[in-house]
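K.L.:
Take a look at these structures.
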Structure I
Amino acid sequence: MDNLAKQLREDARRIECTISDELDDRIRASLHGISPEQSAPPRAEPKSFSFWFASSMTGVVAAGAIIAMVNLQRPEPVPVAVETVPAVFNLPTIEWKAETAVLTNSLEQEIENLQSDLKKAEESVKEDIDRLF
């Protein structure tokens with residue numbers, strides 16, 4: 001360790017560098033621009049229970065006053081005539097025929113059957129939509 005320290009000192013002595021005036025000015029400015037840390041402001045003492053209670057009551061009274069003012073200034077409701085709008089078109093009712101699924105084939109075959117049923121239903125719905133519009 002002593003050899004390393006001696007070597008480092010020797011290397012440091014051999015370093016030759018010149019500092020420009022501009023760099024020297026910048027270093028001085030940065031050193032003088034640093035200010036010590038500000039101490040934290042003193043903590044305020046917590047308010048007493050009576051202060052908390054008084055401020056809470058003030059808020060409750062203010063909220064009640066605003067609610068009362070809004071309710072007292074509400075205009076009389078105006079009766080509105082309701083018109084019935086005739087239906088543009090009637091939608092057909094759908095009679096659902098739900099049945100419990102009974103698997104008689106393999107699952108792959110059942111999936112193919114379900115997909116073909118869905119395809120047929122999709123085509124039927126498209127035909128119905130085309131007829132309506």
Structure II
Amino acid sequence: MSTNTPPFNEKEFLLGLLSIIEGEHGKELRFIMDHKFDSIDTSIPNYIPTLKKLSSDNSIKKFIMQWFKEAETRKLVSFVKPQYYQFTELGYNQAAIKKSPVTSFCKREYKWLIPVCLSFALGVVAILRYIQCK
């Protein structure tokens with residue numbers, strides 16, 4: 001009986017790895033970037049819903065390893081030593097964006113935040129004044 005690897009789900013994978021690190025070390029960036037993931041660790045599927053459904057399967061280690069290799073080809077994680085990987089800067093940034101898109105947008109595009117908020121507020125005031133004048 002052959003087993004097929006479930007398709008790589010980038011969002012689930014990155015959020016699962018990020019939750020593992022934040023559960024152990026908090027949100028400090030130096031710990032996040034230094035943490036090494038064991039690609040044959042059988043507790044990883046507990047954080048990734050797609051793989052959690054298959055966790056009773058004996059080949060789960062193979063699935064995890066293949067997902068790490070796929071993430072490596074996408075430059076989301078980097079190979080450290082046999083079976084160990086860690087986040088790249090791109091991988092961490094993608095995970096942060098997928099975890100909280102609005103907050104990440106505000107942090108990246110802060111220079112637009114104040115003008116957009118002021119424009120929105122002025123637009124509401126203009127509409128209210130227009131309605132009152134009628």
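K.L.:
Suppose distance in nm of label points 7 Å out along Cα→Cβ at positions 26 and 50 works out to 6.3; of I, II, which structure was it derived from?
P.N.:
The structure behind it is I.
K.L.:
Have a look at I, II and say which one yields 9.3 for distance in nm of label points 7 Å out along Cα→Cβ at positions 18 and 106, as calculated.
P.N.:
This figure was derived from I.
K.L.:
Next up: Of the structures labelled I, II, which one yields 42, 18, 12 when semi-axes √(5λ) of the Cα gyration tensor in Å is computed from its coordinates?
P.N.:
For semi-axes √(5λ) of the Cα gyration tensor in Å, the value 42, 18, 12 is produced by structure II.
K.L.:
Now, a different point. Taking FRET efficiency 1/(1 + (r/R0)^6) of positions 42 and 66 (r between Cβ atoms, R0 = 35 Å, to 0.05) from the coordinates of each of I, II, which one would give 1.00?
P.N.:
Going label by label, the one that fits is II.
K.L.:
As an exercise: FRET efficiency 1/(1 + (r/R0)^6) of positions 10 and 114 (r between Cβ atoms, R0 = 30 Å, to 0.05), calculated from one structure in I, II, equals 0.00. Which structure is it?
P.N.:
Traced to structure I.
Bear in mind these aren't lab numbers, they're just calculated from the coordinates by the rules spelled out. Small disclaimer: the values here were computed from a predicted structure and weren't measured. Cβ atoms are built from the backbone, for glycine too; each structure is taken alone.
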